[in-house]
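Computed from the coordinates by the stated procedures, all read-outs in this text should not be read as laboratory data. In this text the structure is predicted, and so the values were computed from the model without any measurement.
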Structure I
């Protein structure tokens with residue numbers, strides 16, 4: 001079962017796992033946080049120059065891995 005959700009419902013200012021998943025395949029899987037229309041690295045050092053298509057919560061152990 002997939003727990004990926006569309007970014008339209010992503011929480012604000014919370015670090016989540018993100019990805020791009022479109023006709024070109026899955027790529028750019030990483031943890032980011034959304035502020036408005038921009039997606040930032042967890043340490044706020046820089047925003048991404050792309051918009052993810054999907055997000056999901058990070059697991060309790062914090063590694064972002066889902067089974």
Structure II
């Protein structure tokens with residue numbers, strides 16, 4: 001199951017990695033790898049402070065709520 005922490009990291013991280021790849025992959029590959037490291041550090045900080053949970057809760061409100069259990 002996708003947790004709010006992971007969902008928030010994906011919401012923030014995927015666009016950043018795509019932009020870095022589009023801008024830096026062919027021109028400056030070492031700078032691209034450095035950008036990925038910076039993105040990973042920033043996402044780690046945001047995950048540790050709980051900001052990714054807040055972002056996921058804001059954009060996908062039903063993610064944190066488990067679905068109701070139906071009786072048979």
Structure III
């Protein structure tokens with residue numbers, strides 16, 4: 001069986017190299033909850049004037065179970 005999970009990803013542009021590194025902040029089963037968390041993180045980043053961006057990514061996960069007849 002396949003599931004779709006939604007992860008809020010933080011991209012920090014304060015790294016020493018030219019390559020920003022993403023990190024997963026939190027994972028949700030519900031898309032609306034993920035978007036709410038992303039929006040909250042964006043608001044905090046704008047108040048802190050940080051160089052971070054936030055995105056919601058969907059990931060399709062197969063739990064590996066196979067049905068045999």
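Numbers for the structure displayed
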| read-out | value |
| --- | --- |
| Relative contact order in percent (Cα under 8 Å, 6 or more apart) - structure with the largest value, from I, II, III | II |
| Source structure (of I, II, III) for helix-only ellipticity at 222 nm (-39500 (n - 2.57) for each DSSP H run of 4 or more, over all residues; to 500), computed value -23500 | II |
